[in-house]
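Below you'll find the structures, each written out as structure tokens.
Each value in this text was obtained by applying a stated rule to the coordinates, not by laboratory testing. Only a predicted model underlies this, so the values are computations on that prediction, with no experimental measurement involved. Cβ atoms are built from the backbone, for glycine too; each structure is taken alone.
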Structure P
């Protein structure tokens with residue numbers, strides 16, 4: 001058994017394994033993926049009997065965390081050939097890739113799990129629940145122009161997100177021109193595209209869509225509040241009079257659906273993540289706690305956090321005096337606002353005395369997350 005990271009010119013060697021394990025993916029999608037995404041991603045593999053039997057891919061994203069931007073990786077295509085499963089290959093690939101990402105000082109990594117239980121042993125925890133609902137749209141004449149986006153529209157799309165939505169979120173993938181160009185390619189490979197809504201020539205909304213069988217999937221509709229009705233009319237028009245089921249994911253305006261946990265994250269370089277965070281307005285923070293991390297053991301230190309009042313940035317340093325103990329998984333849930341101090345208190349190996357709990361409440365958690373990436 002040999003574990004290694006492939007050279008870029010070897011990335012295409014993993015396509016056969018992808019086709020075996022993820023047989024539901026179309027040729028068109030894989031043509032897109034292996035032409036576009038594998039140009040700059042990283043692929044870790046395990047070779048056995050002279051062939052690639054297991055893989056894990058890291059797709060790079062620039063992630064905004066509060067005021068700063070960081071290179072982070074989305075984990076995808078964790079796959080092992082059927083006859084070579086139950087040998088611990090996935091764990092080996094996860095540990096190796098996470099240690100490499102830690103060495104690069106990446107604050108966290110994230111993924112969309114096939115099942116939560118697969119990744120919890122590696123200290124991944126849910127950090128983002130996505131609004132999901134079905135809609136038949138609304139009939140009626142559109143009062144806006146609705147067209148498919150082309151590559152030349154990507155700069156305007158990026159500016160539309162920056163101007164109207166970026167400030168609503170603390171953690172999100174930076175949507176620059178290249179991001180939207182890639183999105184257009186991706187959606188086209190799924191028999192879809194990206195629709196643009198314009199009023200008097202100005203962009204007022206956009207959404208990605210894909211069509212398969214009798215289902216239309218709409219991802220991340222972004223529109224100005226006063227154009228929600230026009231978005232629903234565009235949904236209706238997209239069906240072309242059919243009885244297709246329309247599934248809508250991550251509608252930032254509509255709250256009629258259910259919130260479904262979709263993205264799990266794993267803290268990598270803890271000091272980097274903490275240093276990007278802030279103290280709540282009007283508060284002054286000073287506390288210390290020991291962290292338990294059995295995989296990235298360099299995180300297992302006693303950390304002191306200070307900051308607040310005039311400078312809301314959190315200052316992080318190692319210390320010797322600990323007020324309590326928090327596991328890296330519990331800390332993930334806490335820092336991303338997915339669980340409260342009281343909720344993580346009940347987890348195994350977590351010790352949070354009253355004073356430490358009160359101090360931790362002063363941290364501005366990263367609860368406004370917007371991560372809808374799927375590849």
Structure Q
């Protein structure tokens with residue numbers, strides 16, 4: 001058994017394994033993926049009997065994390081050939097890739113799990129619930145122009161997101177021109193595209209769509225006054241189909257389900273902690289021990305203090321090692337808490353977590369990253 005990271009020239013060698021394991025993916029999608037996505041991603045494999053039997057791929061994204069930006073990786077295509085499963089290959093690939101990402105001081109990695117139980121032993125935890133609903137749409141004439149986006153529209157799409165939606169979120173993939181160019185290609189590979197809603201030549205809404213066994217719509221982003229136009233666009237795209245469209249990451253409504261979708265694993269803990277902010281008007285001073293059984297360099301006693309003596313910097317956090325601890329947190333409990341997915345009371349009930357009264361009061365001064373918008377598919 002040999003575990004290694006492939007050279008970029010070898011990435012196409014993993015396509016055969018992908019086709020064996022993920023049989024639902026079309027040739028058109030894989031043509032897109034292996035032409036566009038593997039250009040700048042990383043692929044870890046395990047070879048046995050002279051062939052690639054298991055793999056894990058890291059797709060890079062620039063993430064906005066509160067006031068800072070980081071290069072982070074989305075874990076995808078964790079796959080093992082059927083005859084070689086239950087040998088611990090997935091765990092080996094996860095640990096190796098996480099150690100490498102830690103070495104680059106990446107704050108965290110994220111994924112969309114096939115099943116939560118697969119990744120909890122490696123201290124991944126859900127941090128984001130996605131709005132999901134089904135929609136028939138409404139019949140009627142639209143007051144906006146509806147057309148498919150081309151790659152030449154990507155710059156305007158990025159500007160539309162930056163102006164109207166970026167201020168709403170703390171954690172999201174930075175949507176620049178390249179991001180939306182890639183989205184257009186990706187959706188076209190899935191028998192779809194990206195629709196633009198335009199009024200007087202300006203974008204007032206947009207959404208990705210794909211047609212498989214049904215109509216799928218992802219990230220409908222539109223100005224509030226164009227809600228009815230979006231519903232009419234859905235009706236038009238359904239084209240009299242009996243089934244409703246499935247809408248992901250849309251506005252919250254009466255029929256919306258909030259579905260746990262994205263799991264995160266904190267990697268370089270100090271970098272992550274330094275990305276956080278203190279709530280306005282608060283001063284932070286606390287210390288706690290962290291238990292991380294995989295990335296053991298995180299297992300330290302950390303002291304967190306508000307940054308002083310700098311105009312506008314009092315909400316930033318200074319992080320350093322210390323000896324005196326006011327409590328103990330596992331890396332997974334810290335993930336749930338700092339992303340605002342669980343309350344302090346909930347994480348305090350978890351195994352190996354000890355939080356003193358003083359520490360509890362201080363931890364509540366940290367602004368959690370609870371406004372998350374991570375809907376990446378590949």
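Supply the structure label, taken from P, Q, corresponding to distance in nm of label points 7 Å out along Cα→Cβ at positions 76 and 340 with the calculated value 3.7.
P
By the measure FRET efficiency 1/(1 + (r/R0)^6) of positions 164 and 316 (r between Cβ atoms, R0 = 25 Å, to 0.05), tell me the structure among P, Q with the highest figure.
Q
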